[in-house]
1. Looking at structures I, II, which one was helix-only ellipticity at 222 nm (-39500 (n - 2.57) for each DSSP H run of 4 or more, over all residues; to 500) calculated from, given that it came out as -20000?
2. Tell me which structure, out of I, II, gives 11.7, 37 once Rg and Dmax of the Cα atoms in Å is calculated.
3. Taking 0.50 as the value of FRET efficiency 1/(1 + (r/R0)^6) of positions 30 and 46 (r between Cβ atoms, R0 = 25 Å, to 0.05) derived from one of the structures shown (I, II), identify that structure.
4. Tell me which of I, II gives 70 when you compute relative contact order in percent (Cα under 8 Å, 6 or more apart).
5. With distance in nm of label points 7 Å out along Cα→Cβ at positions 54 and 70 computed per structure, which member of I, II shows the largest figure?
Structure I
């Protein structure tokens, strides 16, 4: 089945689970890997709902802007299947 960013939005639980380190995915998109690592540390240090929302939005926006890149597309497929 084909997934797209159109079928997802920042409110999809997968983005929160990702930044909260509740799901583990071997990401292909290097920028996504770096950003996710930074966001997970940030959320670990400040687990307020505002911090989590900001992190979810940041990772979603990176993938949304990069949705045409093959490595980002692979990650989107992996994430949206979770």
Structure II
């Protein structure tokens, strides 16, 4: 049977909120850096960069959510429950 502690669940929710804030701050820096490295001349290059940026956003968000939710659960469960 799956044993989920309330403190761990609250920690996971807090970790998810931290992941959202971190994503918001971190993604702006990454986008500016990627756009500064590759000046775009043609529409094809801009389309290619849009695809890369979209993929990068998804990877960063997914990683942030899993990592921070897991850390939040672990901290909540370890210290309070």
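Values in this text are rule-based calculations from the coordinates and carry no lab data. None of these values were measured; they are calculated from a predicted model. Cβ atoms are built from the backbone, for glycine too; each structure is taken alone.
1. This value belongs to structure I.
2. The read-out comes from structure I.
3. I
4. II
5. I
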